[in-house]
Structure formats: structure tokens, C-alpha cells
Structure P
Amino acid sequence: MAWLLVVVAGMLETGFAVCLKLSHGFTRFWPTVAFSAFALGSFGLLTLALRKLDVGPAYAVWTGIGAAGTAIYGMVFLGDLVSVLKLVSISLVIVGVIGLQLSGSAH
């Protein structure tokens, strides 16, 4: 259950990062409100998950999902540059997160 909270928190991190961009420096009301809601939800769920999980692997999964999700969202929906290097780098982030999971960090 704790890992499910981390995964959802990571997806919410993607949401708050995208809304941060869309808020244009907190000058747009609704993207700023959405940023606040996503950030509160993301940090709240991560906080709950950390009651049961080691901080290193949980934080790595959270940031990995957020970083990969944000990069993919940007390329698909926001017109960010798509390159082979960027796709390989996203893949390496995901492989690294999986590696941490397989390292025996779970209780």
C-alpha cells in the first residue's frame, strides 16, 4: 500500500510541475490553484508512505516518476524537444528507480 502512495504521489508531482510551468510564475490563477493542490497532495502522500518505507528508495521513485512523467508530458503535450538523448535519459531514470527497488530496500 505504501508503494502505491509513492506512485500516486509521483504522478501528482508530474501534475504540479506542469502546472508550475502553466502558471507563468504564479500569474495565472487556475494553474496556480492546480499547482497548489497537486503539490499538497503529492507531498502529503509521500509523507504518509515514508511512515513505512525507507526514505532513499521512496524518494528516488517519487522523483523518478515525477521527472520522467514531466519530461514525457512536455514532449507529448507542450511541444518540448524530442531527442534520442532525452528518451535514453528518461529510460535510464526509470531503470535506476527499478534498480533501487530490486536492491532489497522493501520491508
Structure Q
Amino acid sequence: MNKESVQLDPLIHAPVRLAILSLLMTVEEADFTYLKEHTGTTEGNLSTHLTRLEEGGLISVTKTFHKKRPKTICAISPEGRKRFHHYLSCLEAILTPEKTE
């Protein structure tokens, strides 16, 4: 990967969205409260970022009820997993020193 051609995915690169995807890469699914606690965001901010990730096809969001209370469950999609790995590859390409021959 040529460093000049490496472009980090702006949908992933935002700090909160990067944190959300990093968390979702390590679990099968996570509820809203878990993501809120582990990202340190407000409910409104987290909700906005989840919407952007869902609209971009990177995560799936399922809204259900548990004991008459709303529950939001998030999981990374196959496309999200693929794009996250590509993002990491781009980051690695930026951080790896160029070899001179």
C-alpha cells in the first residue's frame, strides 16, 4: 500500500465511531448502556454515532424491549468488519517506515 494513496475511512476515523467499532469487534453484540459506559459519551452523542454507523452499513441495530424497557442491541456487520480491517491496514501502512532499496 502506497502511503500517498492511503486514505483513512472518515466514517470510521471519528474518535467515538472508532471506539464503538473497536468494542464491537471484540464482542458478538453490545447493548446501548455497555457502549455508553465504555466510550464515555452522552446518550445523544452515542445515538448519533450509532445512526451514522448503521446508515453506513457498518453495524446492525436491533431495538427490543426487556421488562417493558427499551433495549438497543448493536453488532458489527460483515461489511463493518471488512472495512474496519481495511482501516487498520491503512493505519499500519501510514505507521510503517518506508523501506529504501
Structure R
Amino acid sequence: MSILIKPVVTEKMTVQGDKLNRYGFIVDSKANKIEIKQAVEQMYGVSVLDVNTVNYHGKAKSRYTKAGMLTGRTNHYKKAYVTLAADDKIDFYSNI
């Protein structure tokens, strides 16, 4: 079971990574904080101090087209904010 789906790489998360040593990940919606902590420690070789999770529920979207009005919904997902120890860092750009 893959717990970590992808990292959240935005301007806001980059600032939090620099100032607070906090990183964001999109995770499996059934994963709990202990599983997320173990997955981050195993994948990146860092020590995790704290894990905060947020369940994001998709929004209803609609748009007007030539064929009429189309309605739909964006996907649900779960985000995890992981705080690392003071001497640890994660570099998402090292593989590029």
C-alpha cells in the first residue's frame, strides 16, 4: 500500500519548509498519522516530530458549454503536514 502519493510543492509550502521545517504531502485517504510518520521516515531518512492531517472534500463545479451546462465535482483527498527535527531537510528537487 502506497501511503505517500505526492509532495505538495507550492509557494506556501516552500516558505513553511524554510521557516518552520514543515512539508506537505498528498496521502492515502485511509492512512493514519502513525503510518504517515513511518512512511516519511523510511522514504526520506529523516526524523518526524509531528504530523497534522486535513481531509479535503471536493467542490462541486459547473460550466456552460455549447452543448449545455456540465456539472461535476473535483476529487476528495487527504493532506498531511509533516514537521521534521531541526537538523533534517527534504529536497524534492534533487532528482531533477
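Since every read-out is calculated from the coordinates, none of them should be taken as a lab result. Just so you know, these numbers come straight off a predicted model, no measurement behind them. Cβ atoms are built from the backbone, for glycine too; each structure is taken alone.
Figure out for me which of the structures P, Q, R the number 0.60 belongs to, where FRET efficiency 1/(1 + (r/R0)^6) of positions 5 and 85 (r between Cβ atoms, R0 = 25 Å, to 0.05) was derived from the coordinates. Going through each structure in turn, the value belongs to R.
Tell me which of P, Q, R gives 1.24 when you compute Cα Rg over 2.2 N^0.38 Å. Attributed to the structure labelled Q.
Each of P, Q, R could give helix-only ellipticity at 222 nm (-39500 (n - 2.57) for each DSSP H run of 4 or more, over all residues; to 500), but the derived value -6500 comes from R.
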